[in-house]
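Asker: Below are structures written as C-alpha cells.
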Structure P
Amino acid sequence: MIVTRMSLPRRTFLRGVGATMALPLLDAMVPALSALRAAAQPAPRLGFVYVPNGVILSQFLPKTEGTAWEVPRIFKPLAAYQDKLTFVSGLANVAGDPLDASSGPHSRVSGCWLSGMRARRTEGADIQAGTTIDQYAARELGKQTPLASLELALEPNFMVGNCEGGYSCAYINTLSWRTPTMPLPMETNPRAVFERLFGEGGDGRARLGQLKVDRSLLDSVSEDLARLKRSLGVADQRTITDYLDAVRDVEHRIQQTESRASASPQHGDGPLGIPDVFEDHARLMFDLLFLAYQSDTTRVATFQVARELSLRSYTQLGVSEAHHDISHHGNRPEAVEKCTRINEFHMGLFAHFIEKMATTQDGDGTLLDHAMILYGASMGDGNLHSPHNLPIALLGGGRGQLKGNRHVKATFDTPFMNLGLTLLEKVGVEIERIGDSTGRLAGV
C-alpha cells in the first residue's frame, strides 16, 4: 500500500530558545488514505480529580440507577454533558477503615484512595502505601509522551512531618505513588507547571527578567511556527492558532500574577506564580491540565482540588467555617447545606475544565470523547470518616468505551480498585491486581 501524502509526525514540536512546545493533533498528522485514517486511534487521556472531606452523597449520586435519572444538585454545572457522565456507587476502600481508636482517619482514606493499600502509620521516613492507579497507567502510556504523568494541587503541601494522628504529611498531600514507598509531590505553582509543559531550562531570576520586557515564551518559537504554518491546510492553521492563543492566555495570566506579586511590598520569598484568589488559581491549573492533554504532553494526571483536613473557608458562599470543620455537620440541615454549597463550588471549577475538553476537537471527536476523568472523594460520609459508598463519577467517552448517561450500582462494598482495574483495561493497561481488588467491575 502506498500513501500518496506524507503525514506530519504526531510527535511534532515547535522549538526556540528555552522553549519546546508539543502540538495538538492535526489533520496533517494522520495518514492520507481513508483506511489508515480509520485505523489511527486517538490517544487516551486518564485523569483523577479529588475533593476532600467527603461530599453530601444525597446531592452527589442520582436517586435512581440505570439511565432514567435526574442530574443531582452538585452536578448541575455539568448537566449539558449528561451523555458523557457515568456514576458508580457502592464502592469501598476498606484499607481506610480504622484498626485502632480511629486515629488519623483523613490520612488513612487519602493514603489509600488510588491504591487500595493501607497507609503505614508513621511520621518518619519509613512511609508506605501502594502504587496508585495513575502510575500503573503512566508506566505504559507515559512511554509515548514527554511527561509520564502530571500531579497538580491547589493548596500548599509538604511531604515531611506529622500532619494527623501520627501519620506522615505525605499521605494527605499527594494522591500519586510511583511505588509503595515513593510518593510523588504535587505541583501548586502555575509557573512551574508551565515550564514543565513548554520550557527548557531557565530559572526564576531569568523569568522575572523576561517579565520586565513583557516577552512571551511564544516569541522564541515564532520562526519555527511560520515555517510550519506554510505547510498546513486552513483547518490545521486554525487549530494551531486556537491552541497558541490558549497557551498565550495562560502565560499572560501567570505573568500578571507574578508582576502583581513582585510589585507588592508585602510579598515575601514564596512562589510568585500562584494567584491570591482561589478560583483564579483553580482555573489556571485546570487550563494547564487541559493544554497538557491537548498537546499530548501527558496522558495521565491527578488533580487535588484541596487536601484532606483542608481549613479553607468559603466566605463568598456564605460559609465562614473551615471546610473540614463544617464537614462534621452532624446532619444539621444548615451545616449540610453549607457543605453542599462547597461541593457545588468545587464542581463549578471542574466544569470549566470539562467544557474546554468537550469543545476542543481531537481527531474524529473531542478531547472529552477520548478521555476518562474520574471525579470523587475518599469518604462517602465525611461526617463519619467512612470510606464506604464512595462518591465516584466518570466523565468522558473513553474512546467509545464509556457509554455515559448511566448510574451503575455495584454490590455494596465492592472494592474501589475493581473500578481501577477496569479503567486501566480501557486504556490498554493490563495488570492482575491493585490493592484489594477482586476482579474487574461489570457494567462500566
Structure Q
Amino acid sequence: MSEQYAIDDAKFSRFHLKVTAYSSGGMFCDGYMLGIIAPALAVYTRQHQASTVWIGLIGASALIGLFVGSIVFGWLTDRVGRQTMYLADLLIFLVVSILQAFVTDVVWLFVLRLLLGIAIGADYAISPTLLSEFAPRRHRGWMLSSMNAVWTMGYVVSFAVGYLLSPLGPDSWRWMLASSAIPALIVALLRMGTPESPRWLVRRGRADEALEIVRKHLDPNATPADLAEESQDRSNYRALFHGVLRRRVLFGGLFWFCQVVPYFALFTFLPTVLAALKIEGDLAQSVIVNVFLLIGSVVGMALVNRMDRRPFILGSFLVLAAVTIVLGVWTGAAPSVVVGLFAVFAFAVSAAQALAVVYPSELFPTNVRASGIGVVTAVSRIGAAIGTFLLPLSVAGLGVHATTLIAAGVLLIGLLASAAWAPETRALALSQAGATDAGEPVARASTASS
C-alpha cells in the first residue's frame, strides 16, 4: 500500500469534515474582517472628516497587512509546523478585533487594520496548507473550495451585520469592527487539539509521529511504508524562485492578482460605487449583491470538483471581463440593470474564487507549500491593496465607468496569462505537486477526481 492510499486515497471521514470546518472557520473570520470595513467606512466617513487618501488607506490597510502576513507566516509555517500557527493567528484576530472598538483617530484605525491584515495573511497561508495535506485526492477540490464558500459567507454576513448595526448611531462603526471578535473566539476554541500535518512531520524526519496521526485519524492499519512517498527534504524558500516552481509562483500570483483587483476594489467600496451610479438605497443594494457572492461560492464549490482547472479558470475570466466591459460602456443603464450586472459579476467572481483556494495548494510540494501559498497570496493582495486604495481616487478623477473599464483590462490580462500558463492539476496526487512544468498540462493520475 502506498502513501497515496493512506492520505491521498483515504476514505472521507468525520475527521476530514472537522478539519474542513475548522479551516473554513478561519476563512469565515477572514471574509468577515475584510468585508466589515465597507459598511463601517460608510458610517465613519459621515461622522469624521478624513481625506480621500486616508479613506483609501483604511480600506486597503488589511490588504497591505495581508501581503506581509502571508509571506512571513507562510515561510514560518513551513519552518515550525502547521499546528502552532493554526491557533496563534486566531488569537491575534480576537485581540485586535476588540481593540478596534477603542480607536480614537484615523491613524490608529489604520494601524489596527494593518495588524489584523497580517493575521489574516497568516491564515491564508496556514489553513489551505493544513487542509490540503489531510484531504483525500478525490475530495480535495470541494474541501478546499468550501473555504471560499465560507469566506464568502463571512463577507456577506459582515454586510448584513453592518446594515443591522448602522442605526445604532455615530459610533456604530466601532461595534461593526469589534464584532469580528465573536467568530474569532468560536473558531479559536474549535481549533484546539487539531493534529499536525503528517506530510510536514515526514518532511521534518518525524515519521513515527506522522504514522501515529495517520493511524489515529485516517487508517488504523497504516504502516511506515505508507509514508514513503514523502521525502525528508527540508524547507528551502529560495527554491520557489528557480525552475519549475518559479513559473508556478508567477502563474499563481498573476491569476489571483487579476481576480482580486476588481473584486476587492469594487466590493470594498460597493456602497460608494452604487451611489456614484445614482443607485438609491446603496447599502441595502450592497447586501442584495453580496447574496449573489454567496450563491456563486456554493456553485463554485460544486463545479471545482467536476471541471478541470484550465477550462474553469479560462471561462470565469471570460465571463467576468465581458460583464465588466458592459458595466463600463453602458453609461445610461437603468438602476435595476446596473444592480443586475453587479449581481452577475458577484456570482461569477465568487465562483471563480474557488480556484484561488484550490489551485495554489496543488502548485507546490510539501516542503514549500505554505511558503508558495504565502507568496502567491501576497502577490494577489498587492493587487487588492492597490485596487482598493486607487478606486476612490479613480472614481473621483476618472469617473465610475472609466474605472470599471480599467478593471476589465486587468481581467483580460488574467485571461491571457491563464491561457498561456495554467496547468491541469485536478487529479494530481499532492506528493507530486510541483513536479511538472507549469506551462504544460499535468498528466492525470490513475484515480480520477470526481
Structure R
Amino acid sequence: MRRLARLLLIVGIPAAVFGLSKYHAQFIGEYDFTESFRFAWAITYCGILLVVCYGLGLPDLSRSIASGFLTSVVAAGLAALAISSVQLVVGDALLPRFVVFGAALLVVPLATLCVGLSSIGHEASEDRDRVVVVGDEDFVRELESELRMRPERPAVIVTSLTAEEAAEIAGEVYPLMNAVVWSEATVVVLGSDATVDERIVDQAAELHESGVRVRTRSLFYEEWLGKIPVHELGRVSMFFDIGEIHRDRYGRMKRVFDVAAGLAGLVPLVALLPVVLLGNLLANRGPLFFMQERVGRSSKVFSIYQFRTMSENSAIPTEWTAASDPRVTRFGKLLRMSHLDELPQVVNILRGDLSLVGPRPEQPTYVAELQEKLPFYNMRHIVRPGLTGWAQVKYGYAGDERDALEKLQYDFHYLRRQSFLFDLRIVVRTIRAVIGRDGR
C-alpha cells in the first residue's frame, strides 16, 4: 500500500498539472501547449509540487487523514506560492492561474488519499518483521531500543532466548525452532555467543532453509538499522571496499557531481548574500563569515566557511557545542533553522575540501579526543568529508562523545555501502530534513 501511495502521488501530480494545462490551452487560451514555453514551466511546477510534498513527509510521515489533509493543504499552498513568486519576479505569466491554483486544489485530495493508503500500509507493515533474538538481556534491550528509533525496516521483537536456552536440545525438542514456529517469526538474530554454538547454528540452518531469514548481529544492524555496531568490529573486519578509494570511476564521477553541485550552489549563495548582510547589520553585527578549522580527507586540516551565527565576541568552543547554544544570536538562530549558515560551504566543495555527501568533518581538538576513545575513528578520514551525510540524516546533532560514537556507526555503514544510489538517497533525505526542519 505504501508503494502504491507513493506511485499514485508521483503519477497523479503530473497528471493534474498537464491535464489542466492541456485543457486551458485547448478550450480557454487556444494555443498549442506542447509547443509553447509553458510546457517547460509545467514540468517545473510538477517538480516543485513533488519536492514540497516529499519534504513535508507526504505520503509516508502523516499518521492520520486529518494531519494528512492539513499537510496537503500546506504543501499545495507552498508550491503555488513558489511558482507565483517566480512569475512575479520574472514579470510574466509562466503558467495560467487556472493551472497553478487548479492543480493545487487537486493535489490536496490526491495527497490526502495517498496518506490514507500509506497509513493502511504502515499499520499492516509495522510488525512485518517478527524477530526472535538469541542473546543475553543486554543485547535484547539494546535491539529493542534501536528498533524504537528510526529503523530502515520496521520490526518488532516477539521473543528472545539466551544461547543456553536455544542450545538445550532434548530428544525431538529444538528450542530455537519451536520459538520461531510458536511466535510466527520471520527473522532470527544470533548474538556472538550463538554463532559459535553448532547446536544453535544447526537449528538456524533448518530455519533458513524453511524461509526464515537468519542474521548475525552485524548484518541485522546493517540491513534493519542502517549502521554497523562498533563493538562488533575488529581490524580485519574493517577491510571492506570503499567506493571512493577502490572504484576509480565512482571516485571521479563523484567529484564531477560535487563540482556541478558546488557551481549550482553559488547561485543561491550570491542571491542571498545581500539578505544575510542586511540581517547581520540589524541583528547580528560583526563579520559576515565565520571560518573554523576542520579535519578533512587524509586527516588534512582545512578552513570551513559558514555565515556567522554567534555573537562576534564568542570564543571558539573548547567543549562540545550545545544544540541550543546561548551564544547564537536571534538572526543566527534563523540561519541555523533554515540551514542557510552552511551555504558558503559550496566554496569548500569547489575547492575540494568537502564533498556533497560524506562523513561530517569535525574540529581538530574533537578529533584528537575521539581518536583516543573511539575505535577506528580515524577511518572516517579515508574519504572526503561531506556537506551532508548518512549520520546526519539518521541521527542529527552530536552533543557529546556518546553521540559521536552513535554517529560513527552510521559513518562506517556509509563507507561500506558508498555508491551513487546511496549518495542520492542521502541527498533526498537531507532535502526532506531541511524542508521539514528535522534534525541538524
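Asker: Where does the value 13.8, 46 come from, among P, Q, R, when Rg and Dmax of the Cα atoms in Å, for residues 90-177 alone is the thing being computed?
Answerer: Comparing all candidates, it corresponds to P.
Asker: Hey, relative contact order in percent (Cα under 8 Å, 6 or more apart) derived from one of P, Q, R reads 27; which structure?
Answerer: Attributed to the structure labelled Q.
Asker: Matching task: 0.20 is the computed value of FRET efficiency 1/(1 + (r/R0)^6) of positions 82 and 186 (r between Cβ atoms, R0 = 35 Å, to 0.05). Pick the structure from P, Q, R.
Answerer: The read-out comes from structure R.
Asker: Identify the structure, out of P, Q, R, from whose coordinates helix-only ellipticity at 222 nm (-39500 (n - 2.57) for each DSSP H run of 4 or more, over all residues; to 500) was calculated to give -17500.
Answerer: Matching structure: R.
Asker: One of P, Q, R was used to calculate Cα extents along the principal axes in Å, giving 66, 60, 41; which?
Answerer: P
Laboratory data are not the source of any read-out in this text; all were calculated from the coordinates shown. All values derive from a computational prediction rather than experimental measurement. Cβ atoms are built from the backbone, for glycine too; each structure is taken alone.
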